[in-house]
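Asker: The data blocks that follow each hold one structure.
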Structure I
Amino acid sequence: MRALLFALVLAASAAQAADTLKSGTFNPPRAAPDFSLKGSDGTDLTLSRYRGKVVVLGFGFTHCPEVCPTTLATLATARKKLGAAGDDLQVIYVTVDPPRDNPERMRSYLAVFDPSFVGATGTQDQLEQVWQDYGIAVTVIKSRNPAVYGIDHSSFVYLIDRQGGLRALSPYGRNADDIAHDVAILLKK
């Protein structure tokens, strides 16, 4: 009897662990701040337009040498791991470099990773408001040549559920399996 009870407890724990997000969670979830920016798809991009899909919201720039392309490659791999369910996932990538990242540049850059990914850009003021709403720190690293500069920025991604609720925050370096796991859970809800 004890062995059966122990087996049932283990099975219940395993089932609960399978339904637990691996990323840091917002508990309770709260509404993701909406925004209106220029989309790399040629439209006005609002977060609310993607209600009904799970959204992975990231921040970065097209001239990034390492962190941004690594993040985008990981997100593309995670989307592929979801198979057909990946159609209900939308990656939105908001620039932290508006002088260089126009919609066309973002579209061609993101298409290298996954043509379904959508970039968002806007004026400095519009973007600063979005960065503030999402707690994104952006620091421009200047050089002697004003045309050549780097950018340090927050490098986590948000997971937003189908109803527009902030559900999780995934740090840089999280692997594609963990992200696919978390998105799969959100897709079931």
Structure II
Amino acid sequence: MTSKRRFQGTRSVWFLFMLWLLLPTPATAHNGPPFPIIENRRVGPCIISLWTHPDVGTGAFFVFVEPIAGGTVAKDLTVQIGIQPESGRLPEVVYTANRDDSGGQLQYKALVAFDRDEFWRVRLVLQSSQGRGEEFSRVEATPVGFGKWDLLVFLLPFLLVAFLWLRGMSRRRSRMKRQHSA
């Protein structure tokens, strides 16, 4: 194969690759660290922020609680998370969040079961001797990644670039040796 044909073949491959990159693809939902769905909102006797990591299977909700200015958070505060598919195919399931005082900030954590990749209604309920409050939001449960294979999948483009660079350098070295020996 002549170098001109090889160059045309390489150019064709790059053109197809660039065309593939430009094709519209649907955006997928969240796959990463927790993100907020409610921030700094007064709910009953507290100011809360609700963060979630909504993986299909087991999702997590984190409720960060602060007292209202000049007040304190009641010791008997209970936090519940209710979830229900927006389609209404299942009844609401309520989970009690567990208190976690570590990290210097009062937070509650609840692990919930999402059985499908779809939008879910989220109902946050705070109850204490100081009062009661509810807040609503929604979230899309997303499928988990490839598990242990995630690292390999995300590393592949970098490995490909490293391979192509090494291959190019090897060819260049071979060409330089041939020129020096001639």
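Asker: Using FRET efficiency 1/(1 + (r/R0)^6) of positions 85 and 125 (r between Cβ atoms, R0 = 25 Å, to 0.05) for the comparison, can you identify which of I, II gives the largest number?
Answerer: Going through I, II one by one, FRET efficiency 1/(1 + (r/R0)^6) of positions 85 and 125 (r between Cβ atoms, R0 = 25 Å, to 0.05) is largest in II.
Asker: Okay, next question. Relative contact order in percent (Cα under 8 Å, 6 or more apart) computed as 32: which structure among I, II?
Answerer: Computed on structure I.
Asker: Among the shown structures I, II, from which was the value 201 of volume of the Cα convex hull per residue in Å³ calculated? Let's see the in-between values first.
Answerer: On the way: I: 125; II: 201.
Of the structures listed, the value fits II.
Values in this text are rule-based calculations from the coordinates and carry no lab data. It should be emphasised that the depicted structure is a prediction, and the values quoted were computed from it without experimental measurement. Cβ atoms are built from the backbone, for glycine too; each structure is taken alone.
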